[in-house]
Structure I
């Protein structure tokens, strides 16, 4: 989440690629966690929303530390951006990309979550999302 406009990002990718690590770094940059591992998503008013399932609400697995539950979090958010986590090289000048979810087309960015610049890139792109 960035700012008061509830602009959220859904980070997707294979297990072990670094999604939670990138989310943790985003939280250190001022973002808030909605859910770790998986989210409940739905549409309303032409927007996509996400919230945590009850079983993992407020919890995040941090590799090497275990399950943490005292992190800054938000109960739900409007999803403005999809981040596709990948280890393949990211195109220097990518074409605009969207991901269809529940009948909505959501702006999408591809990132390598292990790159130091992944969170600044994510936040820059998220600020440009409506």
Structure II
């Protein structure tokens, strides 16, 4: 995705499901989510356990998030091999953007998401891109 399209996405998409978020403050997933929340984004934590992270209810999967909550960006903090089922759920939920964090690469899942109408960002940090494009 080109910078102009990335900037437009970050300007217009304000709800971000963070898949694989850690409750530990020193973890990159927590720091990225905390930063984004401080910038006005709605953060929806997705992980197998826990009740609250950053004051937000934790959901076990994207499909568990109530239907009335529109998933705009699905930000993935999981190993590359764990991506396909997350992308499948993102497609089912009608996410606009599938964002794979730095080091997370799955070309086949990315292509599937694009065929389903999602924008795809791979191997890039959402926080770093926000800081670079929306100073």
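Bear in mind these aren't lab numbers, they're just calculated from the coordinates by the rules spelled out. The shown structure was predicted, so the numbers you read here are calculated from the model rather than taken from an experiment. Cβ atoms are built from the backbone, for glycine too; each structure is taken alone.
What to note about this one:
- With respect to mean count of other Cβ atoms within 10 Å over residues 38-45, the largest value across structures I, II is given by II.
- For helix-only ellipticity at 222 nm (-39500 (n - 2.57) for each DSSP H run of 4 or more, over all residues; to 500) computed as -10500, the structure of I, II it came from: II
- Test item: relative contact order in percent (Cα under 8 Å, 6 or more apart) calculated as 29, pick one of I, II: I
- Rg/Rh (Cα atoms, Kirkwood Rh), for residues 78-117 alone derived as 1.00 - corresponding label from I, II: I
- Computed 1.7 for distance in nm of label points 7 Å out along Cα→Cβ at positions 46 and 70 - originating structure among I, II: II
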